[in-house]
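Alright, structures below, take your time with them.
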Structure P
Amino acid sequence: MSIDDHYAAFLKGIDEYNAAMFFECHDTWEEIWQEIYGKDKRFLHGLIQTSIGLYHFTNKNTKGARSMFAKAFSKLEHYQPVYRGIDVSEMMQHIETVCFPVIERLEQGDDVVLTNSMLPKIILQSST
């Protein structure tokens with residue numbers, strides 16, 4: 001099976017991700033992940049780990065966020081620039097240029113107010 005066999009749930013996960021419902025997104029995608037194989041499985045696992053990293057990020061758990069982002073990036077780097085309509089390069093770049101500096105500020109003890117603009121969004125492009 002592939003993501004195509006669970007495309008409605010895949011899109012539901014994207015909607016949850018974009019609504020900053022990262023825990024719910026993780027659950028939605030994990031159900032699919034358990035049933036697919038091949039290249040899609042590793043890709044989806046990277047997305048799941050990204051959503052967990054963002055969950056930790058929004059809860060100011062810097063250690064958890066760093067750990068999950070590292071795991072996600074090790075998988076997602078193989079799917080750049082675009083896979084399954086998701087601009088993987090842009091998502092990773094956003095996390096590196098926006099989220100990591102915020103994580104560093106939090107680790108330094110700064111009182112950072114997290115805003116929606118700090119969170120990457122998934123805008124589907126035509127599949128490649």
Structure Q
Amino acid sequence: MEYTDKVMEHFMNPRNIGEMENPDGVGKVGNPSCGDIMELFIRVEDDRVTEASFRTFGCGAAIATSSIITEMVKGKTLQQALEITNMQVAEQLGGLPDTKLHCSNLAADALKEAIEDYRRKQDDPNAE
């Protein structure tokens with residue numbers, strides 16, 4: 001299996017790694033078939049994602065997609081962030097092997113979950 005240089009760069013030197021203190025939204029997703037688990041944290045101000053970080057247990061592709069999506073989402077409105085697709089995540093990395101495309105699904109899904117969590121908390125400040 002061959003990875004692009006950009007996948008390897010984000011795997012070896014992930015950006016924005018680690019749990020965020022007091023995030024505005026958290027998305028946690030997993031893939032039972034491969035065991036990858038991804039947790040994405042976002043901070044939102046004026047309807048824009050200002051910060052994003054992640055914790056991922058998984059393969060190199062899962063770590064790389066987690067890293068790249070934290071860069072892709074910064075500065076975007078919540079609506080723009082929701083429009084990020086799994087294919088865009090893979091394209092930002094210069095592509096992924098077919099057997100690893102599900103990793104980009106995790107990154108996009110975790111982002112959507114984090115935004116839904118943020119919106120839920122806005123509707124009900126007591127929601128966890």
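Please state which of the structures P, Q yields 22 when relative contact order in percent (Cα under 8 Å, 6 or more apart) is computed from it. Intermediate values should be presented prior to the final figure.
Working: P: 22; Q: 31.
That value comes from structure P.
Once mean count of other Cβ atoms within 10 Å over residues 49-56 is calculated for all of P, Q, which comes out largest?
Values: P: 23.5; Q: 20.9.
Evaluating mean count of other Cβ atoms within 10 Å over residues 49-56 on every structure, the highest lands on P.
One of P, Q was used to compute distance in nm of label points 7 Å out along Cα→Cβ at positions 25 and 97, and the answer was 1.9. Which one was it?
Details: P: 1.9; Q: 3.3.
For distance in nm of label points 7 Å out along Cα→Cβ at positions 25 and 97, the value 1.9 is produced by structure P.
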Where does the value 2.5 come from, among P, Q, when distance in nm of label points 7 Å out along Cα→Cβ at positions 65 and 89 is the thing being computed?
P
Taking -13500 as the value of helix-only ellipticity at 222 nm (-39500 (n - 2.57) for each DSSP H run of 4 or more, over all residues; to 500) derived from one of the structures shown (P, Q), identify that structure.
Q
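For which of the structures P, Q does the calculation of semi-axes √(5λ) of the Cα gyration tensor in Å, for residues 17-56 alone return 23, 10, 7?
On the way: P: 18, 10, 7; Q: 23, 10, 7.
The structure behind it is Q.
None of the figures in this text is laboratory data; all of them are computed from the coordinates on show. Note that the structure is predicted; figures quoted are calculated from it, not measured. Cβ atoms are built from the backbone, for glycine too; each structure is taken alone.
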